[in-house]
Structures are given as C-alpha cells and as structure tokens.
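The structures come next, written out as structure tokens.
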Structure I
Amino acid sequence: MCGIIGFIGNDALANILNGLELLEYRGYDSAGLAVRRNDEGESEIYKCQGRVSDLRKLVPSSNADFNCGIGHTRWATHGGVCDANAHPHRVGKVTLVHNGIIENYADLKEEYELEDYLVSETDTEVVAALLNKFYDGTNPKKAIKRTVKKLKGTYAFVIMFADRPNTIYAVRNVSPIVVATTEDNIILSSDPAALYKYTKEYFVLDEGTILTATKDGYTVENFDEEPVDVKMTVVDWEVSSLDKGGFPYYMAKEIFEQPSCIRRILSTYLTNDDINLGFDGKLDEALTRFNRICIVACGTALHAGLVGAHLFKKWAGMNVDVEMASEFIYSDTIVDENTLFIAVSQSGETIDTLEAMNKAKRAGALCVAVLNVRGSSISRVADYTLYTDAGPEIAVASTKAYTTQSLVFYLLALKTGMVRNRLSKEDLAKALSNLRLVPDAISAVLEQKDSIHRLAKEVITASDLFMIGRGLDYVVLMEGALKLKEISYIHSEAYASGELKHGPIALISENTPVIAAVTQEKLISKALSNVKEIKARGANVVLLAKNEFKNDFDSEYHVIGLPDLDDEYMTFPEIVALQIYSYYVSADKGLDVDKPRNLAKVVTVE
C-alpha cells in the first residue's frame, strides 16, 4: 500500500519528490527520502509525519549535487503515525524503504538481538538491522538473499549501502516493483504512475530476483546469480493523464473522463458489429465449456462484479457467485476445472484478489482478469487479461475504474451469451446499439453537475444517508453508498427496497436523507411503493429516475433526471450522478476529496 521509489540520475532530490507526489495515493501518513551527493559520504535522510508537501519544507533548497536516492510515502501498518516510524530506515550501512508487511519481525528481533539498533516501532527497521548484521562489506547481494530468506510476509525493498555509492538494490515478494530507464536515469517504483513522465516502457521485477542499478545501467539476477531476462511493458497513456487538467481534484477530472474512457473500450473490443475479446478466439471457445462463474474482487471492483453477475445470469443463463476476495481466500467455496474464475482489480496488485486467483488456479479453474494496469501481478497469474485502459486513476476513490470494469463485464457477458447460443445476432445488435449511447448519456449527466451540486449541499451536515432500489438499481446504489462514505465520512448504506420492512425502515425518521433509484421500468411500481413508505415516515427523498417519467415525480420529490436507455444500461448514468453527488458533498465539507482519511489506493497487505 505504501509508495516507494528509487532514482539514479541528475536532480535526484527533485525527481524523488515529484515521484512521491504521484505515488501519494498509495499512502499519505508520512513521507521521507534518502539522497546521496554524488560519490561523497553517507546519504542524507529527511522524513516526517504528513504529506509530501510537508517533506518538501524539510529538504535542501539546492538539488544539483544529488544523483542517487530512495523515497517512501507511508500507509501505517506496524507502528503509529510519527516521524520516527516514517521511512527510510537506516541501521549501520543499510538504508532502505519497504512496501509490505513482515509477519515474523518480532521473532527476528529477538533471535538476532536487534533491539538495541532500533528507534522505531516498524517491522521495516528490523529488516534494516538484520540486513546490516548480515552485511560484511563485501557482497550486498549475498546479504540481501540471506536476509529475505529469513522473512515471512510480503515485501518490496529498495536499498542503499553506505559503501556502495550511486548504487540501488531492489528485491520483492508479492509487493510490486517496476523499473524504467532512460538515457540519463534509472527509476524504480511501486507503481507505473511514477514512471510515465520519463518513459512509456517499463518492466516488472520478478520475485526471487535482485536488481542492481547504477549510473551505468542495471542487472537482474536470480538467487543463484544467473542473469534474468526482463520483459518490457509498453503503455500509451499520455503524461497529461497525471495532472489535474484544470480541475480542483483528480476525482473531478476522472469523473469527467468517463465518456472518453467508454468510447476507447468500445473501439478496442468492438469489430464489425461483433465483440472481439482477442486471444485468437481461444477465450471465446473457453466460455462455452463452464457450468458456473465465480467473480472475486474488493470494494468498488466487487460492485462492478455484481453488475457482471446480473448480466451473466440474464444473457448467458449461468450460475454466478460473487465473493469478497478477503473472504474467498479463507472460505470453502467450490472452485474447480468447470469454473470460470474472474478477478477484478484496478491496479492488478490487490493482495487479497491476487491470493484468491492463486487459490483458484491451484483448484484448476480458468482465470480471467479485468484490470487497468499492464504488467501487474494479477495479469502475470491470469490465463487471460481484459484491460480497461482507463489511464491512471490518481484519486483514491475509484470512479472511471468502476464504469470501465462494468463495461468490460457487459462485453464479456454478451460474448458469453452469443457463444453459448443464448443470444441472437439481433439481440447483440440491440445491445451494442445501447452501449454506443452510453458515452453521450454520461455526458448528459455531467452537464447536470450544478443541479446535482445544489442537492448535495442539503446533506453536508447529515450523519446518515440511505439509498434504496431494486434489481440493478440496488447493485449500483451499493457503489454509490461506498463512494459517499469514502470521501464525505457520512455513514451511507444501500438497501434493497424490498427488504425495508424487514428491519432497515426502523432507521427512517423525520428528515432522514434517502436517495432512491427508479430506473428499471419493469420494477417501477414496486420501487415507487417502497419510496412512498419511507416518505410517509418523514424521509427527505432524492429520486434518480429516467427522464421519460421524471415529470411524474417532480412535484413530490427532488429528482435527478437520467437519460433514457434500456433498463440494463441505466447503470452508467446512474452511477455517474452518484459520483458527482458524493464529490460535491466532500468538497463542500472542505475535505481532501482525493485522499480520504485512513484509505490508500492500492491494497497490497491483507
């Protein structure tokens, strides 16, 4: 979850700080760096509780002499949020930064009598002390190998040794490290986002290998000291994807990018009025032989999976289970060679989802991943990966990740229905016609941002907010409720409307804010009946409704009108309206929309 970086080249201090700002969504409890002045002496460490902006106030104003360094932005695991627990950690000749969790750090501290070397509460400093104990000044890689063989847990380490100037070492287990080079620089990072400024080509450091980077280049070796070939990944995202583009927050920019993201996916996967998933038709053939589907994900990605489950049932007539990855790992869920296993993750590094896929692979399931980041850990395990190519998502609360993941599920479910002869060519043509309307439908919702903003102002002092709907509306509202609680800290929950009388209606009192969705025409009478029940108990209701019947409700409710699409496709305009609503609640409360408290973008520890 933490962000780590290593840099060799001119202006190392400035480049490390800039890289840390791009990685800050991975954790922002504290930040720190260690830099060396050319070939001279020990590295200088600067670190503090707080953001990278706070770190900038501590570092030297002159950058010219620094040509090597490492940096870290922290999401606290072991030890509280304070200066002492911030990375980098130095013990003796070793200075390092770490992303991950070392589970046996307490045992190592006792076994090797390291207590006297420690000034922090972190597991990371124990590793630095152990590595320093094993390092005899002759062979850093030998000491690194000996150290990591003692560790239990996950890690990505970027390391400098005091007597090895202009040299950075890196090693990993589960937690990612990506590496890029240019004519003048070598950059290591826990996330490709920090690399795009320099190059669109990078490689992922393999587990069980050690990277040695110097000003003259790099080598990668396995633990037997044999050279390892690296596989380069190329992306086509523009550097401009990493700035706010004139918006006050990344989240606002990413909400407004969704029409273009949807168009890009459609242009990628639609060919001659058919869906082309790639892989020379091998995935198409595989979709015909399974009797059930298991979708596993976390958070927002899980909610996209719930949309997918609805579509697979409708269009492919298949049994579908959707499970939280964190629960799946330890459950007795039946997964076998007759199961299509689908993992969903924006980053491709979500540790619970990765471990879930590993479990499914061991059980013989065919594994498909829906991801945004190429070369990520989950993509390296999956049999097939379908990319959303949404571009970098910097805001911690996902927006375009959800809509693009959902769209991939639409395409995958439609293709499954076709190859299993559950859908006709006419059915597919109608579906694709609807999907092509989605970008403009989202744009129409974005044009209503001011009216949605006015409604959002009414709940900035609320402590609770509830959302109700039926069918796909309920599935979308689950994501809407998550978005609101993530960034506004209002307790928000989504309930299936039909379940109100089974308990949740007890929570409704005078002026309780409720968002109700009424976009599924076949369920409209039932849904409206439930809305009337809560309004009769004093709820203050905002209604999400199709424009075609918006006028029927204008006099009785606050209504957000949504463009008219067929029922199954209303998920897109509906969630965008909820994203805008949540965004404005958070912004009007004066909160940091992009970096909500206690959260990090990429969850790489269980």
Structure II
Amino acid sequence: MSTVAWIQLAVFLTLLLALAWPLARAIDAVMAGRFALGRRIEAPLWRLAGVRPDQESGWLRYTLGLLVFNGLGVLAVYALQRLQHVLPLNPQAMPAVTSDSAFNTAISFMSNTNWQGYGGESTMSYLTQMLGLSVQNFLSAATGIVVVIALVRGFARHSTKTIGNVWVDLTRATLWVLLPLSLVLAVFFAGQGVIQNFSPYTEVQTVEKVTWETSTPATDGQEAKTEANESATQTLAMGPVASQLAIKMVGTNGGGFFNANSAHPYENPTALSNFVQMLSIFLIPAALCFVFGRLVGDQRQGWAVLSAMTVLFVVFVIAATTFEHQGNPVLASLGADQATSALQSGGNMEGKEVRFGINASSLFAVITTAASCGAVNAMHDSFTPLGGMVPLVLMQLGEVVFGGVGAGLYGMLVFAIMAVFIAGLMIGRTPAYLGKKIEAHEMKMVSIAILVTPLLVLMGTAVAVMTDAGRAGIQDPGAHGFTEVLYALSSAANNNGSAFAGLSANTPFYNVLLGLAMVFGRFGVIVPVLAMAGSLAAKQRAGATEGTLPTHGPLFVALLIGTVLLVGLLNYVPALALGPVVDHLMLLAH
C-alpha cells in the first residue's frame, strides 16, 4: 500500500460516511411515510392499484407478494429479449436473443445479479436495455431494500403479526430513494463524458492505416503491383448509457451497457467518474446501517455493524492492492522486467486500464465484490492468483461487507444472530439480540440462509467440472480453469454478477446452471430472512440482564467479524486450496 493508495482509501471512507449519514435520515423518513409530498403523490397511485397503504401483512403474504412481483419481472425481461427484433429502438437490427441466454439474463437482472454472458452493444437493443434491464435494476434494488426494512421492523416491533405492506415499501424505495439518486448521478456522469443518446452506431476512421495491394498486367506480360494505404474504420456503439450507469451503480446492480463494463471509456471516462462510481456502490448499503440504528432506537447498533463491515473492507483492500503491486514473478524470470527484485517494478498491470492504475483498479475490484455489484473496471482473470482470490473470497462470505442494497445488511444481521447464538453457547444462556430471544426457529432460518449459497456454489462447481458440457467452456487448464468455474458459480449464487473471464459461459449448459444458482441464491436467503422477521415481530421484548451480551461495543464487533470469517468462509477452504492457492504455488514454482 503506497501513500497514494492510503490517501485514496481514506478519502473514500470519509466521503462515504459524510454522505451516508444524511441519506439515512431521508431513507428512514421515506420508508416510515413521513415524506409529506411523497404521500400526496402516492395517494392516487394507491387508489389506481387498489392498494390500501395502511393495511399491513404478515411475513408469508409479504413474501408471496415479492415472489409474484419478481416473477412478473422475469417474464417481462424474457419477452423483451425474444421480441426485440420486431420492436422499436433497435438501431443495429439486433436479432432475438436465444432462449437460454434470455432466460439467464432475465433471472440475472431480476435477482440483482446482473451476470452477463453476452456483449451488451452487440446483443441488446436500446429498448431492451432501457425498458428491460434498467427497469429491473430499479426493482431488484428496491426488493433488497424492502427485505432489510422488514427484518429491522421485526427487531423494532413486538407482539405483532405484521411486518409492513410490500407494495407500499416497494413503491417508496423506488420513487423516493433510488430514482432521485439515479437522476443526480446520471446528470453527473453525462457531464463527465458518459454518452446518453439514441443515435445509430457510428462508423469512424481511425489513425491506423491499412495497406493493400492490387495486381494489374503490365505491357511486357509481367504483373505490375500497386500499393495503397487507407484509414481503417471502427464502429462505435452509441446509446442511453448514463441513465443505466447511474442505477447500475447506486442499486449495486453492475450490468454494463457495454461488454467492457466500467473499463469502457464511454461508460467510465475519467478518474473522477471512476471514484464516484465506487462511492455510489457503497452509498445506500452504508446508509442502511444508520437506518437500522434509527429504527431499533439505538444508533450504536448501526455503528457496530458498520464498524465490522469497514474493518473487513480495509483488510481486503490492503490485501488486494499489495498482491497486485507485487506483480508476476514469471515475467521477471523471463527478462521482461529489469527491476533488481524478482517482481515487476510497476506491479501487475495486465488487464488494467492505464488511466486508473493498480490502486484504483484494486479498490474497485474489492468494492464491487464486497457489494453485490459486479461492475468491473479491470479484468479479474488477469489479477495475480492471490489478488484474484480477494474478490472471490468477498463473494463467498455472502457479500456482507457492505454488500448489495439491502442484501448486505440483512446478510450481516443473519451473521449477528449467529454471533449472539455462539456467545450464548459459551456462557450457557439463551441468546438474545436487540431484546429478542433467539430460539430454535430463528436458528433454523439462519442456518438455511447461511448454507444455501455454499451448497449452490460447491455443487454447481462439481457438476461443471465433472461434465463434458461444463469442461468445454473452460479456457485455461488446471487450477486457473478451476478458479474460473468456482468464480462464476460464486458470483451467480451470491448475486454478484462479476466474471473472472476465461470461461465461455454463454452456452445452454452454463446459462441454465447459473440461472438456477442465481434464483435460488437470491430467494433461498430472502425467504428465511422474512420468516425470521415475522417471528421476531411476534416476540415480546426481553429486558437486558447481567448475562446479556452487549451488541454495540468492540467485543461484539470482533465477535461478528470472527463469525463472518469462520462460518462464512469455512465451507470454501478446500475449493480455494484447489484453485487460487495452487495457482499461486505453481506461479512461484516457475
């Protein structure tokens, strides 16, 4: 970690906290219905939809509403892709997307994963990008927000059977949280040079010259050759990028308008736009920690959770940046670098944009995989083995280090319940968190929420490497190829969406396998979390005693970090040993 890297990290965290605090106050007011202008605008919408905003429901009805809502989103995005060739706003005459790819993409954007097995500018029409993908960016992020709000209500309420009105919560999260932030960010990104238009793709001449020869018969029977030079041409993709980019980042979605995602100069043109993109990814997840503290009536609880996230985040940033600055010893051994040490003097710049460099690329990689965003400004496949293991591990922790919009906090609260349960076992007392006793039902739901993603990742990886269809997509042999498959399943099941590259995943086998991992990874956690919310809301609040574990101090923060690392990562250690660890040892062997 150089001085520049430390300054970058310090400025990032300072601005994040400065922006998250007031945003938390706004989110709290909006979700509680204290935004007066919002209520006046919402009232005719409720009447039109036949929704009674004051009528709340229990956890089961709340869950069914979310499932129906997201299911309709899948059908809409699938239909748009299959019919885009006969719909307007298709300037390049994009054909219909294949059925397996359309299935995968529809699941991906509904589940806030945004895994993309296709090239956006060569596959999707403007209408599909806007009406399908961008809309789902809003709705999937809103789903995450309402789930965590429902869970926090379970802690805050007592002796009640209701956790809220799902339609009211979804509307408020979309209209008054995500939409205003996206509008502001879209204008800023457009000002930085991100394109926003409906122009057809543009053919331009490049500075490169193409040499060609023609042969004509000469008068003496010999061929006379004529040589000429012409400027090469290149097709530049256009489109409404800034609007999709804004919600892609602030909603921790990650789906790029272009195949190169945030490494593309039209999608991330400057160092400032790169920094703001990183900041916007963590903005709502950090604010929701403060919202949690406000709703349960103790801001210290929010600070404790945020502190655990921040400590883990800083450790992983240091690790990734350090590994990437060490470079590739194989290149040095081949004489490609003249540094006096065995490492490159400039570090590992393979797969990184020169305009961002190692520090910004490493920080971006950690942020996008700590949150369930998946946007990338560098090729993770080109990271060093240990540098590439950092984003892999962050996803496998369940993406609770800030995490996705809503998903990160409810994932961390699941680990918090596990932490107080472990502490209760140590001292022989019934565990309690925020005045609610943690009993058998809650621990069953916690176990399901924690174990469902490792099960999907490890079983999916095993199926992929054991079948011909799975192995056919692997580009690199050995440990690195195994890491490519492990990364893809970790990204899908944990709803991240970033790709390690090197894996040809746009095939019927991987489209179906990853699609199933995405949907079960999303709702395999959401359903037990909402079940816990209903159970906790019905409980009486128990008073604190001498044996109650304080959940707002340094001891609890340390216990929570230990639980995340031990419980969240233990399932993956053998797979990591077969993949990035072996890859690193093989690199050193050269």
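Data table
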quantity	calculated
Highest-scoring label, criterion being distance in nm of label points 7 Å out along Cα→Cβ at positions 235 and 499, among I, II	I
Entry that produces 24 once percent of Cα pairs over 20 Å apart, for residues 83-170 alone is calculated, selected from I, II	I
helix-only ellipticity at 222 nm (-39500 (n - 2.57) for each DSSP H run of 4 or more, over all residues; to 500) from the coordinates reads -10000; which among I, II	I
Origin of the value 19.1, where mean count of other Cβ atoms within 10 Å over residues 75-82 was derived from one of I, II	II
Entry that produces 25.4, 80 once Rg and Dmax of the Cα atoms in Å is calculated, selected from I, II	I
Answer label among I, II for the case where distance in nm of label points 7 Å out along Cα→Cβ at positions 11 and 187, calculated from the coordinates, equals 1.2	I
Which of I, II yields 0.50 [FRET efficiency 1/(1 + (r/R0)^6) of positions 427 and 579 (r between Cβ atoms, R0 = 30 Å, to 0.05), calculated]	I
Entry that produces 12 once relative contact order in percent (Cα under 8 Å, 6 or more apart) is calculated, selected from I, II	I
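FYI, it's all coordinate maths here, none of it is from the lab. Fair warning: this is a prediction, and the values are worked out from it, not measured in the lab. Cβ atoms are built from the backbone, for glycine too; each structure is taken alone.
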